[in-house]
Structures are given as C-alpha cells and as structure tokens.
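Take a look at these structures.
Rule-based calculations on the coordinates, nothing more; no lab input. As the structure is a prediction and not an experimental result, all values here were calculated from the model. Cβ atoms are built from the backbone, for glycine too; each structure is taken alone.
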Structure 1
Amino acid sequence: MRSCKSFFRDFLTSLMYEKAGEEAGQLQNLKIKMNMLGEDTTVSGFNRTMSITPDFNVRFSTITNCMEVPRGDRTVLFATVHHLYAIDENQELFPLVFGGKYRFVYNWKEDAPEEAAFDLEYLAGNTYLTRGSWLAPGERKRQITGEELRAGADSVISPEETVYRFFWALDTEDEALFMENVSPDIQITRAGVDGDSYGMTNISETAAFMAEDKQYYSQNQYSVHIDRTEFADDTHAVVHALRLYPADTGNKHRGSQNKFSQFYNEIFTLELEKSDRWKVRRAVFKRKENPVPYGYRVLEL
C-alpha cells in the first residue's frame, strides 16, 4: 500500500507541473489554504498563479522534517518544503525560491487527499514576480499549529521524529511542543556568525532562548536533514543532522551548474535520552557551509 508521504510527493509535483501524470492530475481540484494568498485556492489555481512567466524551465522541491500523525481513518502529514522556480538561460539561473510549512491530510477510507495548507516563511530571488498576487509579509498569518504533533502519553515516537518536533517547536515558538520533547535539564549551545555563542541550560529559559533565536534568524527555519543516528544503548542516542539553507540565492549559491545542489550552513549534534519516551537533553549547533549535489524533481532529505 502506498504511504501518505508518496501521495504528498504527488501533490507537490502537481503544484509544480500542471501536466504531471495521472496521479498528480487527480489532485488538481484539491483545496489548499496558503497564507500568502488572499483566499483559498486549488492545485490548478496555484498552477495558474505560477504561470506568471511561461519561461520557468526549472521547477524543483525539497522535502525535510517530514512527520506523519495517524488520526483514525486519516493520516496528517507535516513537512518543511522548499520550492525553486527558475529560468535557466545561457548558463545563467534566474531563480524564485520560497518555502515554509505544509500540513497535508489523506483520508484512507475515501482513498483520497482531503485537505492541504501551506504557511510561507521566506521568499527570495526574483520576488518581484509575486508582487500584486501574493500578500505582503505583514499580512501573512501563520495558520498551521503544532497541536497535532503533541504526542500524548501512549505515543511511540522515534529519536528522529523527536528531533523534527524539537526543531518545529523552535521554528514556530511553540513552547508546549518544545517542552514535551526535551528534558528539564536541556542544554543548547549555538555558535553565531560573529564567533559568539548563546544558548540555554534548562527548560526554564525556553521563552528567552526562542526570542533570541528569532532575533538571530529573522526568517528562522530549521530545515533538517538527519545524516545518521547512533545508539549507545536502548535509552541513549545521538542524532547527527545538517540544516538546509536554500534562501540565499546570491553569491555562489545558485547558478545554472548547481541549480539542484542543497546548501547547508549548520551542523547539529543532539543527544537524546529515553525514559517514558525519547527527549532531547543536549543540542550543539555549529556553523559550516557545505553544498551537496542532488538532481531530483521532488527530493526528500
């Protein structure tokens, strides 16, 4: 049986390509709530919005932080996604890059997608292409919450799913979700661009850390690729991850020759412990830039 994730990939493909095959064609009338548009739209409606220039010959999406939550006959999927629309001409790339959070619901009883929502979190590159059709930053409101990501007493959540929830909570300043996924003696250390570092040493500093973190990254988005998980035993694990950073379209970051590369600007090391469930006890964020080449239409990291 197909997974909810595979239907979500079809959905993303249908957003980028109006004629994307039979599977994507079935999604054309799916309603979507997008916080950068003045009213709800459909997949086919968004296709028309993105036909503002017929010259886009590069369309590409990258999925990270993917989490699935079962809800009876439905599965609710949450993910961070980056979209690249670009004109590749004469070995130069003219990109429009945007990304944010998705919520996607699949109804297994009806065997059909039920709803989708998207919160735009950043927009970069040739942003003039969206003027007049997308709402200005101050008018966009976050509509996707982390309430459904809260585990509940009997939920079994892996170290990787715990890490994704940890970063989702930091992104959205969701203190309840954050506290559910960390130990009371949580320690976070982060190195800044100027060599300084900041962090927190216990859960009582959560609000202050989140406020400082948002100030550090005005468009904060922890888009995470988990590289590996190491288990010392059944109750101790270390997760090694990278933070994807696609929004900087200038300098050497986007060009005709590296249009499918993924760029990372931080390395994460997270130590987790398990009693009733996995929780993050220590997290270290180090800055390091590293491009990694990929070449897929829809990529999941």
Structure 2
Amino acid sequence: MKDFTVFWGCTIQTRFPFLEKSTRMVLDGFNLPYRDIDGFTCCPEKSLVNNIDHGLWVLTAARNVALLDKAGVDLVSPCTGCVSNLATVNSELHLDNKEKNKVNSILNEIGLEFKGKNKLRHLVPFFHDEVGIPAIKNKLIKPFNGMRIAIHYGCHMIRPSHALKNDDPLDPKKFDNLIRAMGAESVQYMTKLLCCGQGLDRVDQHENALHFARLKLKELKALKVDAMALCCPSCYLQFDNNQFLMEKEGEKFGIPILYFTELLGMAMGYRPEDLGLDSHRIEATDFLEKWQRLNGELAKTTELNRQLEEGFGIAQP
C-alpha cells in the first residue's frame, strides 16, 4: 500500500478532536502507512467559498492537491466534504488545461505545481477497497452481532460520482458492507440517502436544517435502530448536536450517532471512552450496554462450543 496522508479538514480538528483521535487509533491499529504533512488549509468549503469566488475555490483546492504532488503521497480523509471538493477541482483541472495553466502560474510563485496524480479517497471506500473486508474481520474482538445500525452516507461520500468514482451514487453498498463485516445488521430505510440538511445552518436556515434532521430521526426511531453510523463531521454535527437541541425542546429521539472509526475501534477492542464517545451530545449508554451484553453472550456460546468440540474429540481448526 502506498503511503498516504490524512486530510482532516477544518471541522474535525476544531470542533470534534475526538473524531481525529478515533481515526488515528484505528489507522495505528491496522499499522497503515500514513503520515502528516504540513501546509494544508481548508479544502475549501464549497457552499460558501465557491458561491462567492469560484476561482479562489479552485486555487485553494489545487494548492492542497499540489502539496500531495510535492510529497508524493495519496490522500485519505474522514471528511466527505473535503474529499468531494478536492476531487471535484482535481477533475475540473484535468479537463481544462487553460484553467490548470492559470492555477499553476500562481502556484509556481510559491514553489508548487498542480499535477493531480495521487489518489484522493474518503475513509469508508478506502477501508472497503484498500484495507479490505477480510483484514477488518481479522481485527474484530468485540463485534456488533445482534445490533441494528442505520447508515447515513451523506451527499458527498458518493457525489459527484464522476470525480469520486468510489461507489454507486444511487445504490451505494460499501459502507453497508463494512457495517455487516463488523457483525451488525445494516438497516434499510426510506430516507437513507436523504441529505442531512446541515448546510442550511450555514445560510441561516436553522429551522429548515432541523426539519431535514427530524425526517430521518423520526423514521429511525420508529424502526427502533440501535444507532446511526456516519463518517462526515458536518453530518455528525447535524445529527448529534441538532438532535440534542431538539431534545432540549422536548422532542425525544434517542438515536446515538457513531462515527465509522468509533464503531470500528470498539469492534477492535478499544474502550468507548478512549475513542471519545463520552464527548457526544447524544448518549450511547443503551447502545453500549446492549453491545456489552451481546458480546458476553457470544463469548459464553463460543466457550460452550469449544468445550463440546473438545468433549466429542473434534479437532480445532
């Protein structure tokens, strides 16, 4: 596997450092060849920067990609928006030599050149395609057998599909496959691919943002899921923080919001508190208690089967 750097973006490191911690713990647990490089800025954020100055948006993203070219590493990010923005600009510049030359005439002034030859991947498809399901299963110590988890893909993990090329944008499966690999049921539901709505908060439409969150949370509550899984800091902000705000006003959903790296870390045997679950707004107490109980039952069953096999003289594999 080629060396890669992690592009954290702005939101994770400034608002949710525990998500960075869980990601680093998981990457270290798999002994993956990642390293940090200096100089990254905001990706930049699309809904604000691109709508104000497209040229600045392209130049900023191209500069970040040029840092990869200089270091000779691929990029993996636990932020869907960051990967989507960087991949979109990367694709745009490969299709427009005039714009690419204009960008490079500016970047050359600071000793950089955009080439866009290294891979830009989100963490979920990276684990699915590069790390692989068998390797993940080999790391499981406390799986989620018997748990019902609803996935939220978010808009930018799979779109724009022409730039990302990492899953079917209308029928994605890779995140589902990872959840199933950890032993859980990936619950199918009507609003699964609905936008989280968090972008509306950025343009002062808070009530509309809550409406989007409410649609999904109400459906998941009716389905009695154990938790929602996602891998985007903006989506996490929407469903953890805004769910908390709605519950303060009397709406009760009780849907724990768990990042992909937190789930995988727990399945690998890391303690929930070390992964940062005690920093969530929506408590995961019931989820964790059920998970511990089911793992206790699984351990007893495994031990009983072992004793029966020994008693009947069945050779262990």
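The value 2.0 for distance in nm of label points 7 Å out along Cα→Cβ at positions 78 and 262 was derived from one model only; which of 1, 2 is it?
Source structure: 1.
Between 1, 2, which one scores greatest on mean count of other Cβ atoms within 10 Å over residues 102-109?
Numbers: 1: 18.4; 2: 14.9.
That would be structure 1.
Using the calculated result -5000 for helix-only ellipticity at 222 nm (-39500 (n - 2.57) for each DSSP H run of 4 or more, over all residues; to 500), pick out the matching structure from 1, 2.
Derived from 1, not from the others.
Starting from the value 0.40: which structure in 1, 2 was FRET efficiency 1/(1 + (r/R0)^6) of positions 110 and 134 (r between Cβ atoms, R0 = 41 Å, to 0.05) calculated from?
2
Hey, mean count of other Cβ atoms within 10 Å over residues 30-37 derived from one of 1, 2 reads 13.0; which structure? Spell out each step's value before the answer.
Numbers: 1: 18.8; 2: 13.0.
Structure 2 accounts for this read-out.
Taking Cα Rg over 2.2 N^0.38 Å for each of 1, 2, which is largest? Write down the numbers at each step before the final one.
Values: 1: 1.00; 2: 1.07.
Evaluating Cα Rg over 2.2 N^0.38 Å on every structure, the highest lands on 2.
If distance in nm of label points 7 Å out along Cα→Cβ at positions 6 and 86 is computed to be 3.0, which of 1, 2 is the source?
1
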